[in-house]
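Okay, got some structures for you below.
FYI, it's all coordinate maths here, none of it is from the lab. Computed from a predicted model, the values in this text were never measured in an experiment. Cβ atoms are built from the backbone, for glycine too; each structure is taken alone.
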Structure P
Amino acid sequence: QCSLTSLVFVMEGEGEVLYRVVSWDPRLLDGLGQMQPAGHLYNIDCFNGSISGLHLPHCEILSEENKDSLAVAHFTGGNVEIMKPLKMTETHVMIDIRDLSLFGLIKRKIFSPSPVIAQVLLFLRPITVRQRENILDVHLLPLNVSVSEVKYQHTESKHIKTSSKCSLTPGTEYHLCCQPEESTVQPEMETFERNYGPNYHPTFEVFVDVNIEEIRLSLLDKTKGMEVWEPRRILVTVTTSVFVMAVKDELIQRVSSVMTIADGLRTKDMIPGEMYSKVHAAETRQKKMRLLLDVLESGGAAVKAEFYRLLKKEECCLVDELESGPSGLQ
């Protein structure tokens, strides 16, 4: 089972599987009739082995009414084969396969859509030096959309982990509630739809004063007047300063691209010319980094956020290692 997408491969012995998520081409959808995408479309290859079955993740809330609504589309050689599932669990649709190419979960279009298991994903945009508000992007997506696919399109933003699971109905309007009330949410309402890419734009944007450390978010079904995602505490402070202080010694010893980061800060007028000259003149990269960290201690949230962005860009493997360690950001 792939840890990123939850796609399961049934193998006949050992082998190497290579697959990727691809876009649902409108020309492919033309051949589906009254069916619509209900999951990612996967392009699958297998080397040094063979695959006898697939378990595709779904987001349906199973009932007598919809248990026969799912199928798998197999696209090959310009043709499409609609495959009935051998079995369905609460999380996966199972099929046997003979050859490989494109496989995607599809669902029969019905007049009255039924609720699906969904997720609320939060991404905090990077802050700029003159910015007075943090911007939080809120995505409403089916649960079987891979979080890694969404993160890939928003690499500049910080993914804020929270309990994201909820039940949403396609075609229904939802309202995002935010406390404190001084925060701005746009749009006021939005319709939830099944979105399996290729683009994952935010459903809502939340604008929060940079001095506010915590907000409370909830999601309201406007038709029924009820909460479908109960209030969550969301920390919207730029946590980079916590990270930097926690791993300060490691950064001093291990960061090699100190001047590249300093140049980036200087370009945006986030480091005084005198301090930049001191960093540049320092004999070792350890001394350079120590001076640069001194700048952060006197800088504001925007300076710390930009330092973290540059650090992650230039030293991504190091940041990932430190963030996943016991002293890093969790």
Structure Q
Amino acid sequence: MTHAAVAHELVRSQADGWTHALDELRRYFDDVDGRGLPSPDLLPADHALAIAERPTPPVVCDLAGAYLDSAQTLGRRTAELHLALSQDANDAAFVAEPFGRTELKWLVADAVAQFRRAADVLSRRGDDLPPTVAPAARGLVDGSETILRRIHGFETLELTTSRIRVHGDYHLGQVLWSEGDFYILDFEGEPARPLAERRVKESPLKDVAGMLRSFNYAAYAALFAHASARPAEFDRLEQWAKAWQVWTAASFLKGYLKAAADATFLPPDPVQRASLLDLFLLDKAFYELNYELNNRPEWIRIPLRGILELLR
């Protein structure tokens, strides 16, 4: 009889990544309570990949410098994970394969399906939506045809990149924070998807998009908690939440891109890279919108705002 066993190194964690982010955000919001609106340079409208090439503004470093360092470390660890998952030439399950037009069409089709599902629910529940999100929801539904054309436009991308095994369900809750470093957990992929589908190779930008969306969720979760005692301050605090998200994402991407600079799974062309990341971000945000519509209507604002910003 043969017995199989797996040995695991014990990691003494201080917190999971989600809890660690919320702890840092509580301190951040306490520090911005006495400030006015953030200056325009803290809220650039450029693509996240372009922002990642810039130095972080000093005021952001003063307010959130420790967490920005953490985010950069997480970006590096994420890249190291992807490199490890793509370099075993002796196991077909881990050999990188071309990311071709077929894979791109599958991704676009999934984004279209997620959007249609969300738009249908929003149109049926229009009168029942919270007043804080109703105008944005109507705008999304009314602009459905334009948005669908925008999504289908990704099919024209000419990509030079590869696909590998990825984490598949990557967010702050899937990492442990311990002694200044991160440890990545739970490699089984999205539980709702069939096992065979979870083993399909994808662009690692899917994981990158998942973590960027998780930063967005953390910023708003902390914002909701902090603003509950000061609702009149919500709009001002929301701008500071956006600033935290923008520069945290930039720090994560800095760490990721530096560690994965020469990897074949990253499109070398900046436009290709930005477009593919945007497609994954939209697909993830559409998925989140469907989830919140069915489970947490009070959180619809988070993916809805994310979608509208991506479609600007």
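In terms of distance in nm of label points 7 Å out along Cα→Cβ at positions 120 and 224, which of structures P, Q is highest?
That would be structure Q.
Name the one structure among P, Q that FRET efficiency 1/(1 + (r/R0)^6) of positions 16 and 256 (r between Cβ atoms, R0 = 25 Å, to 0.05) of 0.80 was derived from.
Q
So Rg and Dmax of the Cα atoms in Å, computed for just one structure, reads 23.8, 73; which one of P, Q is that?
Derived from P, not from the others.
Kindly point out which one of P, Q the value 4.0 was derived from, the read-out being distance in nm of label points 7 Å out along Cα→Cβ at positions 32 and 160.
Q
Out of P, Q, which structure matches 17.8 when mean count of other Cβ atoms within 10 Å over residues 80-87 is calculated?
For mean count of other Cβ atoms within 10 Å over residues 80-87, the value 17.8 is produced by structure Q.
Assign the value 32, calculated as relative contact order in percent (Cα under 8 Å, 6 or more apart), to the correct structure from P, Q.
Q
P, Q: which one has distance in nm of label points 7 Å out along Cα→Cβ at positions 216 and 304, as calculated, at 2.5?
Matching structure: P.
Taking FRET efficiency 1/(1 + (r/R0)^6) of positions 168 and 232 (r between Cβ atoms, R0 = 30 Å, to 0.05) as the criterion, which structure among P, Q has the greatest value?
Biggest value here belongs to P.
Have a look at P, Q and say which one yields -7000 for helix-only ellipticity at 222 nm (-39500 (n - 2.57) for each DSSP H run of 4 or more, over all residues; to 500), as calculated.
Matching structure: P.
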